[in-house]
Structure P
Amino acid sequence: MKEKVEKKRHFANSNAVVVCKRLLRNKTAMIGLIVLIIMTVMCLAAPLIAPYGFDEQNVMEKFSGSSLNHLFGTDNLGRDIFSRILYGGRLTLLVGFGATGIAAVIGIILGAVAGYYGNRIDNVIMRILDIFMAVPNLVLAIALAAVMGTGIKSCMLAVGISAIPTFARTIRGSILTVKAQEYVEAAKSIDAGDLRIIFKHVFINVLSPVIVQLTLQIASAITNAAALSFLGLGIVPPTPEWGSMLSSARTYILKYPMLCVWPGISIALVVLSLNLFGDGLRDALDPRLKD
């Protein structure tokens, strides 16, 4: 028994090493990961890095350009844009990761139940999710945010709920393939419980698409959260958030375009880095690709 356990651990470790090697060889994925880490660390360390408070005003310096005192310039109230970008990034990333976590937990449970049990349960769950999928994610998030109101929690819930069907369908499709394997039939033959089979024998073997979907969905959640804030349905001023900063700056876009450029570049960099890393991770986890 111990030998079997050791072999299983050795096989898992060797697979992890292969995935890491493939990922490290993917230059674009590594660039995306490095950019993501740098931006995340800078945003988390905003109180230490930011030269000013996010709400610190100096009307005498409003609309000033880039300088040593204000790296990205100042806005219409004389607030330092660089400081607001750092503080705003904390909320943008929090909503992105939080909303994806909500969608992943609920979506994985629904998809696992639908895929494993099938028949009527699968029919009921998937038809309900089809109703949600009939509406584009962003439109559904806007409708939910309009009902729940503004704020971080409402924005996170709206974006998260709108992404549940994506995870549910991903995990359901993978489980439909895995549950027909011999080791699942063997587990059933020794009267293993459904929860044990789902989480120990089935779910553990469909982690790859879930991990990739998580990475890519975070990028989508960040974009949708920024869109909600831009429309005034997410995080509203004076709290800094990249989407709300874009919304506040659009009034001055012709005369002072840099007010829109910096938060726009920040959103684009984070989303691009997540997509690059997600694509590289998908390739690294694909067993059909040979070294």
Structure Q
Amino acid sequence: MTAQLIDGKAISKRLRVGFRTRVEKLIEQGVSPGLAVIIVGDNSASRVYVGNKIKACEECGVVSFHHAFPAETSEADILADIRNLNSDHKVHGILVQLPLPSHIDVRRILEAISVDKDVDGFHLYNVGGLVVGNTIFPPCTPYGVQLLLETTGIDVAGQNVVVVGASNIVGKPMALMLLQKEATVTVCHAKTRNLAQHTIIADILIVAAGKPGLIVPQMVKEGAIVIDVGINRLPDGRIVGDVDFEGVKEKASWITPVPGGVGPMTVTMLIENTLRSAERALHLRKENDYQDWEAPQLKTE
């Protein structure tokens, strides 16, 4: 058996075509979707990621606002910028590129972003909403994985799903989203003993550990669906995932490549959340316009 590829790049491209239509409808009604991206410092990987996000905005017709700060910028200055963006009606989504310099409290920064503009889905409100199935903006990477599975026609209900990696950005929210879809979920992490004992029973294996080559063929069930979220740069410059792609593809039924699998979907879901925010803003504006409307008075003379 050789696995079929889940082509995140192709799926993402199809979705973005639809995004342009949504943007045009919003603009017709006086709303131009806008995404503000804040980057602090000169991290080369962060610059690449921010560049990809700005390029995606341009492709879909979303206005991007690029706020770049030197590494020594104070936490107070970043918080002040976020407060300004929270009140700016031209901005519908705010993203702070991680990591931040060590002198800045990441949690404080993320919680300063308005819930209505938290398109990364990192605010405590949105994270908590995942527990009850009522989040406004799902975190982009798990959301992208979910859509990859749905678009490929894979129903997770009743499936044994193993998530390797328990980060707040991918692993934990991914598990919660899968539970909402009625999957049976196991979460493995750095302290998990005998990892293979868990991965070998997975109908769907989602790996987000940040360790190249962590998952090898003997750890994967025949016919499993393997989603590789990892992005690792090797000393020779190659980009690889957490899964031994060449070996595992001979056992899996479906597999995502790295690059070209989950990565493009993460950026696409960021645009999806920004459009959702703009659509919510338009809906609320219409509601407010209706509430402010006064019925004409009948003439009694």
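Work out which structure the value 16.4, 50 belongs to, where Rg and Dmax of the Cα atoms in Å, for residues 51-162 alone was derived from one of P, Q.
Q
For structures P, Q, calculate distance in nm of label points 7 Å out along Cα→Cβ at positions 171 and 195 and state which one comes out highest. Could you put the intermediate results ahead of the total?
Details: P: 1.5; Q: 1.0.
The structure with the largest value is P.
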Computing helix-only ellipticity at 222 nm (-39500 (n - 2.57) for each DSSP H run of 4 or more, over all residues; to 500) for each of P, Q, the value -23500 comes from structure P
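Using the calculated result 1.03 for Rg/Rh (Cα atoms, Kirkwood Rh), pick out the matching structure from P, Q. Numbers along the way, then the final one.
Working: P: 1.07; Q: 1.03.
Checking each candidate, the match is Q.
Match the computed value 1.6 of distance in nm of label points 7 Å out along Cα→Cβ at positions 75 and 243 to one of the structures P, Q, and report its label.
Values: P: 1.6; Q: 3.9.
The value was obtained from structure P.
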Once mean count of other Cβ atoms within 10 Å over residues 35-42 is calculated for every structure in P, Q, which label goes with the largest value?
-> Q
FRET efficiency 1/(1 + (r/R0)^6) of positions 19 and 227 (r between Cβ atoms, R0 = 35 Å, to 0.05) from the coordinates reads 0.55; which among P, Q | P
Check the numbers for mean count of other Cβ atoms within 10 Å over residues 99-106 across P, Q and tell me which is largest.
-> P
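Taken together, the values in this text are just the output of simple stated rules run on the coordinates, not laboratory data. Quantities reported herein were computed from a predicted structural model and do not represent experimental measurements. Cβ atoms are built from the backbone, for glycine too; each structure is taken alone.
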